[in-house]
Structure P
Amino acid sequence: MENLQRYGCVSGMIGSLIYYDDTNKFYDDYKEEINDLLSELIDGTGLSMNELFGDKFDNEDPLVLDCSNKNLLAWFGFEETANRLYEKVYEAFKNQDFEFSY
């Protein structure tokens, strides 16, 4: 998880999110959830798409129909979800708050 936070999906460490076919499918499958995460981030920070992603976001594809923006947002969605899970687990370990249900 720490390597994912440090290097991101672009590093190739997530084998199922390397190729455009895979990242585009991931985006299409989780589009609503990714858009919710993105909306939360934009609302929480007040940043624009350009400020969040810089020149990586293709402004000529604002509806995210092409593969490059789908790829970018698939990685964003995966990384953001992983970061949130990591924070919850980290806090649980830090506070020794272990509740297991079977």
Structure Q
Amino acid sequence: MPRPKKPRFIAGYPPIVAFVPQGIPITGEVFLTMEGMEAIRLSDFEGLDQETAATMMQVSRQTYGRILSEARHIIADAVVTGKALRIGGGVYAFRGRHGHRRGRGGF
């Protein structure tokens, strides 16, 4: 049995939970976890380096790099193939509010 994942710390819920392409038929749906969204926000939106962002999420730099790579792949899949992108789920906790955790899944 694999060991349980430790929660990744995020700043809060994103303001939106889905992107849907307009003007073309939707060819499917992909799911981006909350920790993947946080990694995209920290690196691509805030412009932080991976070491700083990993510290904020309380994970190793290698784990952060893996989360970021997977998130970018999911977003690219949605954009290139015209799939709807839903955001939610994952194993995370809110920074500064350690008592509020969410379990796996959550879609």
With FRET efficiency 1/(1 + (r/R0)^6) of positions 23 and 55 (r between Cβ atoms, R0 = 25 Å, to 0.05) derived as 0.85, matching label from P, Q: P
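Where does the value 14.2, 46 come from, among P, Q, when Rg and Dmax of the Cα atoms in Å is the thing being computed?
Attributed to the structure labelled Q.
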P, Q: which one has mean count of other Cβ atoms within 10 Å over residues 7-14, as calculated, at 14.5? P
Across P, Q, relative contact order in percent (Cα under 8 Å, 6 or more apart) reaches its greatest value in structure Q
helix-only ellipticity at 222 nm (-39500 (n - 2.57) for each DSSP H run of 4 or more, over all residues; to 500) was computed and gave -20000; which structure, P, Q, did it come from? P
Between P, Q, which one scores greatest on FRET efficiency 1/(1 + (r/R0)^6) of positions 63 and 79 (r between Cβ atoms, R0 = 25 Å, to 0.05)? P
Suppose you compute mean count of other Cβ atoms within 10 Å over residues 31-38 for every structure in P, Q: which one lands on 23.6? Q
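All of the numbers you see were taken from the coordinates with simple rules; none came from a lab. Treat the numbers as computed from the prediction; the structure is a model and nothing was measured. Cβ atoms are built from the backbone, for glycine too; each structure is taken alone.
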